[in-house]
Every structure is written in C-alpha cells, then in structure tokens.
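Structures for review follow.
Nothing in this text is a laboratory measurement; each read-out follows from the coordinates by a stated rule. What you see is a predicted model, and the numbers here were worked out from it, not measured in a lab.
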Structure I
C-alpha cells in the first residue's frame, strides 16, 4: 500500500510545504504549523485531520487509523501499510489545508481605477 516516501512526495508537491526535523523525526509544515510527522521505521504517521473526519476513520477502519492522544488533543495515527496511495494523497491535502495560514479577516482595500481617456 503506502509508505513514508509516498507521504513525503505528496506533501512536498504542495505549495508552501517544507520538510523539517521535529524531535528527531521527519515532519511537514506550512508557515503556520506542522501537519504530519513520520515514523519511518514503523511506516506510520501522525496526521492533523479535521476532528469529525478522524473520528469517522477511527470507527470505520481501526486497522488503518487509530487515535493518538497528546494532552487534550487527539490526532490520527495512520498505519501507512493499510492505506492506498490515492486515499493517502487526499489525506495529505486535508492535513495541509488544516495547517494553512489563516485567511485575512478583512479584505485588502481596493485601489481605485483611473478612468481611461
């Protein structure tokens, strides 16, 4: 099925994503936050997914998705060997979207156009 190399390939193909070291393990981040950490020796990864989506995954496919508790936060711990590459690519995008920089709350003021003439 999938591997840590697949995660790396999908993550680094996204704009604004970089690979960083996070306490001795590879991780992927946007300017805002880390959204995936890898455990290459186990072919597993922690994903920052939408809470409702990950709860559905925990119930529907416990062999591939398990809860990883970190304080009051729960993240999805993926067994990459149980996830097809197409699904993995979608999950990488979802995790990256969750970590994307927040949109501005106020739109930029528009510059008035000069009349042609």
Structure II
C-alpha cells in the first residue's frame, strides 16, 4: 500500500476541488447499509432527495467498505463546507498580515520621525 503524501493546498487545488463539487450531483447524499439502516434494500449511496414518485438516483460502490461508502456520501456535504472554511481562514489570515504590516510600517515611520526631530534639535 502506497502512503499518501500531503502538501499545502494551492489556490489551483481549491479551484479544482470546487469544480469537482460543482459538477457532482446535488446533495445531500445518504449512505444506506443493509443491516445498519432499516430502510436499506442494498448497500448504496442515495443521491439527493426522492422525487415526487418516491424514486431517487443511487450509486452502488462495488468493492467499497462501509466506511468508504459513508465517507463518499459524507464528502458531498463536507467538501463545500471545508472549501469555504479554507477560503475564509485564508482571507482572515491575509487581513491580519496586512494589518500587522501596516502597524509595523507606521511604527517605523514614527520612529524615523522621532529620530529626525531629535537630530534637528
């Protein structure tokens, strides 16, 4: 089994993930497992809500474990929220860094003004 390697997400990575989320069938997705969920007739992921006829689209993930199936179904709801959270936190960090840089520049300017005033006196 190959180990996954992780690196910092770039804006390109986030944009790619957003495109995948946007292209997927609308949620919510639900994981149904025979023996766990009373209404499950088969192990499947239900895509979206039932229509007015009571039918729905579903995926059966051949070879997937119950944990894999639950993960896939949950990811449909979780990915948009995680992408938003990353973008919000990045914007907050950028704002804080801008504020910190501004404070340092003002402090340097005030120090320079004080030194110039002291030298001219």
Structure III
C-alpha cells in the first residue's frame, strides 16, 4: 500500500519542523546566521506543507495538528537525546507513549468535511 499525498505532506511538515527545531537549538539565540536561517527555513517550509495538507489532504485540522505536534515532539526529543545528549527519563518516555496513543486515537476520527471553508 502506497502512502497517500496527505501522508507525504504531513511527513514533510513534521521533518522540516523538527529540522528547524534542531537548528534553533544550535542558533545560540539567533546569533549564528546559518542555524538561524535553517530554523526560519525549516519552520517556513513546515507551515507551507501543513497549509497544503489542510487545503488538499482531506485531513481534519485537529487531527493534522495533533499529529504534527505529537510526532514532531517525539522526533525532536529523540533527536536531542541522540545529537545533544539531552537526558530522557522514564517519566518523559511514558509521556511520549501517552502522547503517541492520543495521536493514534485522533487518527481514527472522520476525515475533514468537504466544503466547510468559510
């Protein structure tokens, strides 16, 4: 089974948001130009892909946003543990499991209703 276009848009939005967040970590308060540019580019592309997802993907806003933030949070946390040696406690790991369960529950909801744009 091939991933849908909505899946690719959401995955791209998550990946670029996480990349932007990792660049933010090393930007030293926006004093280093290359990580600062990476942060702004990552967040900008993430928002653009997310807007395309909402426009074309047939995914409800709440479901899409929960997935973006939940998966992004987990990915950024794991990346920061691996790249920056940030600590990860058992309680934090349990929180990530609960977060993942919540995202999965939201994924079972109905797709966005067509034609509900204001």
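Remarks
- Here Rg and Dmax of the Cα atoms in Å was derived from just one of the structures I, II, III, and that gives 17.7, 68; the source is I.
- Structure (I, II, III) behind the derived value -9000 of helix-only ellipticity at 222 nm (-39500 (n - 2.57) for each DSSP H run of 4 or more, over all residues; to 500): I
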